[in-house]
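Each in structure tokens, the structures are laid out below.
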Structure P
Amino acid sequence: MAERQRLTIGEFSRITHLSVRTLRRYHEQDLLIPAEVDPFTGYRYYAPAQIRPALTIRRFRELDLPLPDLRRFLEAESSGDTTAGQDAADPGAAQQIVAAHLRRLEDRLGRTQRAVRTLRELLDPVAERAVEMEVLPPQSVLSVSLDIPPGSDLSWYDTAMRDLDAAADARPVLPPGGRYAHELFTEGHGRATVYLPAEPPLRSGAPLAVRELDLPRRRAAVATHRGPHDDLDVTYAAVGSFVARNGLHSADLVEEVYLVGPRDTDRPDHWRTLVAWLLTSD
């Protein structure tokens, strides 16, 4: 490296506003390797061309890009720079890494904003979600019932809906729903029934898990939850409080009707979920 192009670590630190300690850490983490390291003194020297990459690394670390992803990004960038006139081994890899992380940041930001809105609601002593009594009419539905074991994720719901869609074929249907035992929430396991309103008969060749089910007329305390399901617990709390305050008797089941959901729109703020706390006929 020509002497006039060589920057000591102190000079490089002053230019980039990265501390000497941080630059040493970036070197140890194989993020920013000095252009030259004196084999006798161990002094690190940098090239002017490394200034922008250094600032880029700093921004990515501030945005919590995981170190393995950052290394892959830097390798992809370096590959693109050093293969001029040739096809890069993985074109667009750097951009894909950045795009994936930006999506994660946007998701995190959305969750944070929703949590802030919910906290403001919870801290407002007069804010309360609207709950009313309603009688849900009888319905003929196609259903999948199963016992959810402890520690399960929501893949069981996706599988049930795929089976129901296959069974319903192309017949017009009303919004899907689910009936869930309270112990699913209190114990983390229990009975669940996912359903799709559709007129019988069940067609031949339908998935074996699907059954016809006649839902009876049922009385419930209901509320319409608006938006994504991050704060669905607040709507449940409002409905449960209504039941307790009015001395109503729970049937140990809750029912959710997905009036507008992911099947209808990819905009979670447009989702609408009816939460119905089923009551006994007493």
Structure Q
Amino acid sequence: MAAAGAIVPPLNQRPIKNTIVLFDVDDTLTPARLAVSPEMLQLLSELRQKVAIGYVGGSDLVKQQEQLGTKEVNVTTLFDFCFPENGLSAYRMGEKLSSSSFIEWIGEEKYKALVKWILHYIADLDIPIKRGTFIEFRNGMINVSPIGRNASTAERNAYNAYDIEHNIRPTMVEAIKAAFPDFGLTYSIGGQISFDVFPTGWDKRFCLKHVEAEKDRPDGVEYTTIHFFGDKAFEGGNDWEIYSDPRTIGHKVEGPEDTMAQIKELFF
């Protein structure tokens, strides 16, 4: 862990010039909702000596701290750029950048109608088990889980298999789209048990505006090469938009071990 927080060159002095490497979190840097391995942290520390690195995830900073940091080490010291909630919250070299608000964008009345519909739908949903926190309110989105985010790891694994077989989440997403066709929302399935709901355009590509703004700083860097690594790199997955964006070089991974292998092949 000490190596992960090692002193790094300034952003404009990284040996591989004008290059940033961005990572999804769940099933890319870490197993879903579990902690990062020491081996991954060591590799990221070594990579950071060569290029700028950052992560972009749908969860808030608290959850990403649990997965990527420790009580002694703040996650914002381990990456040059941290983009919780798809970059709607953002940190650069440990400093908080400007943020955007979902509730301010959608308005209270539309938000209440959306939440009421979702809770009714889940109440009537016949699945093997239900736990708690079916809607998690975040700064830049809401996260919806038919089983509930309080499910244990074993329950998450079982639900994920059930969801794949019975298309619970895809079916629910299509039903919401039909119910609220004019709300201007995008629905993105990620992880094992949930999907995100956010304004169209507020997907993981949102973080790129912070990356592009770097060139306007006095000591800034124009990042002409942007790599992105993610596991949900398919249409409807929550990595698809940034993975397929013409500004990025997308790398699809099958889990943290694959991520490490691809990093080593590309940069070492």
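For relative contact order in percent (Cα under 8 Å, 6 or more apart), which structure out of P, Q has the highest calculated value?
Largest one: structure Q.
Comparing distance in nm of label points 7 Å out along Cα→Cβ at positions 37 and 221 across structures P, Q, which is largest?
Sorting by distance in nm of label points 7 Å out along Cα→Cβ at positions 37 and 221 in descending order puts P first.
If mean count of other Cβ atoms within 10 Å over residues 21-28 comes out at 14.9 when worked out from the coordinates, which of P, Q was used?
Of the options listed, only P reproduces it.
log10 I(q)/I(0) by the Debye sum over Cα atoms at q = 0.15 Å⁻¹, for residues 77-156 alone was computed and gave -0.70; which structure, P, Q, did it come from?
Working through the options, I get structure Q.
Comparing percent of Cα pairs over 30 Å apart across P, Q, which is largest?
Max of percent of Cα pairs over 30 Å apart: P.
Which of the displayed structures (P, Q) returns the greatest value of distance in nm of label points 7 Å out along Cα→Cβ at positions 45 and 253 on calculation?
Comparing P, Q by distance in nm of label points 7 Å out along Cα→Cβ at positions 45 and 253, the maximum is at P.
-9500 is what came out when helix-only ellipticity at 222 nm (-39500 (n - 2.57) for each DSSP H run of 4 or more, over all residues; to 500) was calculated for one structure; which of P, Q is it?
Q
When distance in nm of label points 7 Å out along Cα→Cβ at positions 93 and 117 is computed for each of P, Q, which one produces 4.5?
Matching structure: Q.
Bear in mind these aren't lab numbers, they're just calculated from the coordinates by the rules spelled out. None of these values were measured; they are calculated from a predicted model. Cβ atoms are built from the backbone, for glycine too; each structure is taken alone.
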